[in-house]
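Input: structures, listed below.
Read the figures in this text as sums done on the coordinates, not as results from a lab. Predicted, not measured: the structure shown is a model, and the values here were computed from it. Cβ atoms are built from the backbone, for glycine too; each structure is taken alone.
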Structure 1
Amino acid sequence: MKIGVLAVQGAFIEHRKMLESLGAECVEIRQKADLEGIQGIVLPGGESTVQGKLLHKLDMFGKIQTCIREGLPVLATCAGMILLAQTLYNDPVTHLATLPVTVRRNAYGRQLGSFITDQPVKGIGEFPMVFIRAPYIESVDDSDVEVLATVDDHIVAVRYGNQLGLSFHPEMTEDTRIHEFFLKMIQ
């Protein structure tokens, strides 16, 4: 199984290492040609505005958006989830807009507002959630969006068909269950 990990900016190496530890072949996506033959893609945390601009500059935006719309499984964490969101609560600019949710950027505050909590994730159980300048989902805009986890009544994980969007960073833990769940989505 070949997984592409967007590697233009942000915390991509941790995703790659975790997926490789589970037996997946990973390719770092740095240019359009790197998208060929992948069976899933990870959109990592980082800075969503920078990532969005680089996707356009590197001519990957349209290809990634089309692949996701056509069913390519995607795991999007933090900034990656912002890239997927159809609406941003506090920002008029959207990016890939394939996930019918409204996301509030930096909802938990700045770097000093970062925290870790153990909370249940549907189908997985208690999971250590690492939030770093994290967004959360303000609302779901389609009844087919499945809420997988909440923290303090805020939605922090959803699944919509082939898309898995998380406010937190599972790659920053030793717990591989989220990545295992993603790989099962591909199979």
Structure 2
Amino acid sequence: MPTDIVRYLTHPQVQIDPDVPVPQWGLSPVGRARTEAIASATWLAHTTQIVSSGERKAIETAEIIARKLGLMIEIREAMHENDRSATGFLEPAEFEAVADRFFAEPQLSVRGWERAIDAQARIVREADAVLARSRPGDILFVGHGAIGTLLFCHHAGLAIDRAHDQPAGGGHVFALTCDTRQVLHGWRKMEDALPG
């Protein structure tokens, strides 16, 4: 009997606006088109729950898929990306440097960012709370790259390391078995994800 699957999907490309707080950024036209293109994918066919971060880009991603599947979305505010509000918007090169340190020094608050170990504990707690309900069908979490990587590292038994981060561009998915939390596959582009 096939086991139910838990998938964690990161939002794809966003509309970057330095004048808008990052959690309020929405999907770019490319990100929206990518999500609409995969909303009917076979790997989503057995999804019965869609659980989203409260950030706009994640909600927009989840809503596109939920509309196609005829499902409601559940928003869990504590599934947000690692808290970077201390720095606000950073230019790409500076952001990448700080993100490198976030993963490399998980027990430290890099420039006031939430510590990676705290962010990991938070996302594991949120995912566990959903999985504890033991509802039938596949579960789709919709969130973000850094926090998703921390969840992946936890379930894969890996130390926190940016080597396990999703590739650039967003719109990637990893999968676990619902019952044993065994990793079925690491990050794949959502266009390349498989049903099982």
Structure 3
Amino acid sequence: MGTPTGTPTVRERILDHAIILIMERGYNGFSYRDLSELVGVKTSSIHYYFPSKEDLVLEAVNEYSDNVLNSMQEIDAALPADTQLAKYAELFDSALSDGNQICLCGMLAADIRWLPESVRLAVQTFFTANESWLAKVLAQGLDERPLAVNCTWDSAARMLFAAYQGSMLASRLFRTAARRKEIEAAWKIMR
């Protein structure tokens, strides 16, 4: 996006910084004042684009979700299931970036008590979309080779997604991506 010269608009810069702050600090960990300092605009300018924090965070969730879900859809469904899962795991590596950030929706899920209902529903939609994609890939894996799962594919997908989300928290806590890598190693051993 951006202007015709490729420079991000003020709105885009606000949204980009908000996404980073949410991934680092959560819902209550930043203010419009923080954003105004990062973007170099008055808080009234932020209110012009996003009248309330709910509006801003909902837009951030939608932007983040669209990016992640588009990346998931770009994973070739014709690839073997284990290759698809490996490519999916790489999405978590990119979210970890410098180790101070985790999945935006995972961070917000931890803040569920303070989230407006619209944001909670958007985060829930993100989780459900990831779990559905994982269930489809896991079921494909069964067709490719025997897999032992003592639950439904939907349950297995929820457990795997929860493991990835949890590994991001632990990776941040211990300041190492090794925790996320352990999840990938575990499902490789199970197959």
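Computing semi-axes √(5λ) of the Cα gyration tensor in Å, for residues 32-103 alone across structures 1, 2, 3 gives 30, 14, 10 for structure 2. Of the structures labelled 1, 2, 3, one was used to calculate mean count of other Cβ atoms within 10 Å over residues 160-167, giving 15.9. Name it. Matching structure: 2. With semi-axes √(5λ) of the Cα gyration tensor in Å, for residues 80-143 alone derived from the coordinates and found to be 29, 13, 9, which of 1, 2, 3 does the value describe? This value belongs to structure 2. Which structure, out of 1, 2, 3, was relative contact order in percent (Cα under 8 Å, 6 or more apart) derived from, given a value of 32? The correct label is 2. Kindly point out which one of 1, 2, 3 the value 21 was derived from, the read-out being percent of Cα pairs over 32 Å apart. Considering all the candidates, the number was obtained from 3. Taking -6500 as the value of helix-only ellipticity at 222 nm (-39500 (n - 2.57) for each DSSP H run of 4 or more, over all residues; to 500) derived from one of the structures shown (1, 2, 3), identify that structure. Corresponding structure: 1.
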